[in-house]
1. Once distance in nm of label points 7 Å out along Cα→Cβ at positions 40 and 232 is calculated for every structure in P, Q, R, which label goes with the largest value?
2. Looking at distance in nm of label points 7 Å out along Cα→Cβ at positions 96 and 208, point out which structure of P, Q, R has the largest value.
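Since every read-out is calculated from the coordinates, none of them should be taken as a lab result. This is a predicted model, so every value here is computed, not measured. Cβ atoms are built from the backbone, for glycine too; each structure is taken alone.
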Structure P
C-alpha cells in the first residue's frame, strides 16, 4: 500500500490521542476533527500495518497487543519529530513559545501571577498560561507539551518527573474575634464543638498529626462540625471572618495577617509536618529552551520567597 508520509504522521498523532483518551469522540473533540476523521485515520493505519490496533464498536474500545506496541513506538517517534522541528525552527535557542503552568489556587492568586508577569517582561517572545487547580492533568498532545505544575504534597504518579522545592511550614490560626468568643486553645485534641476548616486534597494526609516533644496527637479527619474545600482561599476567607479554625495554614500566607492583628496563631508549641513542594512534569526526550528556563526561574522564585519572606 502506497502511503503519504505527511498524512501518515498525522494519522499516528490521531492514533496516539485516541489511545490516551480511550474514546474516539473525546479524541476527536480535543483534536478539533470529526469522529469520522479519527475512525478513518485508524483504519488507514491498520490497513498499512496489516493488523488490528484497536477493537472498537458502538459499545467496546479495546487496545490490542499490537496497538500497545504501536502506541509506545509511535509516541517516541512523534515526540522526536516534534523535537527536530523545534530545534530547526529555533536553532539559536531563544526563549520563545507557549508554556502552561498549573498551581494551587492560593499560589496562583498571590504569587504565580506576579512571577509570570515579571517573566514575560524579561522574555517578550514567551506566553505563559496559568492554570489554577489543586490536582493536575497533563496534556499529552505532542503539539503542545510544555506543561509544568507546582504541587503540594506527595507525588501520586510515578511516571512524573519532579524537582523538590522548599517545603511549606504549617501553623494553626484563628481570628481575634473567634478567640474572644471561645476559650483559649492549648491542645489540638480539645477542639470538640469548634468548626474546623479543612483542606480536601488527596495529595495530603487524611489525618493531621501534631507533635510536641515526644507527644503526638492525631486529629480525626471526620471531625464535626467542619467545612471542607479543595479551594484553600475559600477556607482562608472564612478564617478571617471568624467562622472557624484553620489548623494547617501555610505560614507564608498567615504571617502578614498575624502581624496586622487580623489573625492569631494558636497552639504554637504543637507542630505539624512541613508539606513537601515539587515542580512536576511529564518526561519527554526533548525540552524546549523556554521550558528549561521557566522551571529554573520558578524554582528560584519559590525558594527565594521562602528564605526571604519567612525570616
Structure Q
C-alpha cells in the first residue's frame, strides 16, 4: 500500500511512505509503460502527459526488484527536516565538482540532477540523480557550479534552492560540461535582465515574476486525486516539449513530483502559448526512446540520460531533438 503525504508547509514538501517493498523495473520501454496521450493534465501554459506502469501490481514479464524497504524521501524534505548533511569536501580542500552528503535518517533519500543547493563556497546543482541510503556513511555526489563568480574561503551552510529549469538541466544531463552550464546560465541571466556580479543563476531563478504558484496548487491537487501507478510525465508548453521524466518506480516518481513541477514552471517563457503539440508529434518523440532498448540507448546518448542505482534504472530523462 502506498500512501502519499503532500505537505503544503513552506514550498510544498513531499514524503512518500511505503508499507510494502517498492518496485523498480529493469527496463523502461513500451513493454513496461503506457503513455496516456489522450488523458493529459493541462493548466494554463503547462501540460503533463502521464506515463503509467502496465500491470504494476503483478507479473507482466519484466523483472521486479526490491530496492527500498520502508520509506523514501525527497531531498528537499530531508533538508528541511535536517535529516541530511551537505558539505564541501574536506579532504585536501574543497572540490568545485563534488559535495559530501551524509544521511542522518532512517529513510532513503532521493536527489535529482538539477536540484540546487545555495551556500557553501558557491551555489551548486547536482549532476546526477542518486539515492542516498539510510545510514551515516559519507556519499560523494557530482555537482556543477551555478555561480561562477564566487568562491568563498569560508563555506556557508547549504540550503535547498529548487530545481533548475529545462535549459540548465539539459546541459547537466546531456553535455555534462561545466562550460556549457555556465553558457546557458549567462544566456538566461541576459534574457531576464538579471546579470549580477557573481553570475548567480539563483538571482534569476528566485525572481517571483517568472514563477506562478498556481501551477503547483493545480498539479498537486491533480496528483492527490489520482491513484494510478505513475512512472513519470512528459511536460509540454505551447508547441514545444520541455522534457520527459520517467522513473524506475512509482515511489521515485512521487518523491520527485513537486520538484519537477517547479522545474517545468521555471522553464515557461512569456512567449509560450497554450499547449498545442499534436498527439502524433508527442508520440514521435516518445518512440525515439521508449520503442526498444536499442533505439533508447542511441537517442539518449545525445538527447538525455539514464541514471542507475546498483545497476537498476531509477530515472530516464529525455529531451526533444528538434
Structure R
C-alpha cells in the first residue's frame, strides 16, 4: 500500500444514523440527496482508484439535529470503529462530537481517542451560526490542544441559506463560502495563536479561500478583534498552517490555485465518496492524480506522505 492514496474526505452512513435523520425530517443533506454506503462498495471504489486507505467521517448535518445528539454520536463512532477494526489496513476514522454542547463534546472526544483509538475528529464549519474560532468553543479546543488532535472540518449550510440558495442545494454555493467564513473567523479570533498544536483539515481545497485569500487578509488586518496587532505575516502563516484536501477540486483552475496557495506539506487527497458517486469520484481521482503541477509542487507528497506524517498510525 506504500504507493496508494490516502483519502481523508470519505463519508459513511449507518442505518441508525439514516433512521435518525429521517425521523427528524431530514431526507436530504442541505438539499443534497442522501448517499447509500456500504464497506463493500467503498472498498471496490478504493481498489478501482488506487486508494489504499480512507479516513471515514459523517457528513453534514452532524448530530446536532437529534434530540439525543450525544447518544447518536456515541453509537455512530462505535460503528465507525467497528468498520475500522474489520478492515484495519483500509479504514480509519474521524469521530463526530455533539457540539455545540461543549461538555458532551469533550467527553466524546476523549472516548474517541482513549477508547476507540480513532485518528481524529470531524467538525462542522458552524453550529447554528457559531463558527469555529468562536471563543465559546475554546474550552473544547483546549482539550484538543493538550492531545495535539487533528480535526477534519466539513461545511454545513449556514442558518437562513434557503433565502439565498437560488434553487441549488447547499453544497453548490454555501459550502465553499461557509468554509471561508470559518477560516476568516478562526484567523480573526486568533485560533492559531491559542491552539497551535490542533491540526485543521479544511474541506474542498479550502472552498473560496484560495481565491479570496488576499482580500480576506487585508480585511482581517483592518477590521478584526486583533487589529492592529495582527500582521500580514501572521495571517499568511495562519492560512498556510491549515491542511487542505482535494475533493471537488478536479479542474485546472482550482488545483492551480490550491498549488499556489497551500503549503506543499499541507495538501491531502480527498474524494467525497459516496456523496460524489462512484463515476464522478473516479473521474475526479484520475484527473487529480494526472495533474502534474500538484506532484511538482508537493514532490507527490499529497498522495500519501503528507497524510502519514499527520497520522503516523496510518503506517500500519
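1. Working: P: 5.0; Q: 1.9; R: 5.8.
When distance in nm of label points 7 Å out along Cα→Cβ at positions 40 and 232 is calculated for P, Q, R, structure R comes out on top.
2. Comparing P, Q, R, the top value of distance in nm of label points 7 Å out along Cα→Cβ at positions 96 and 208 belongs to P.
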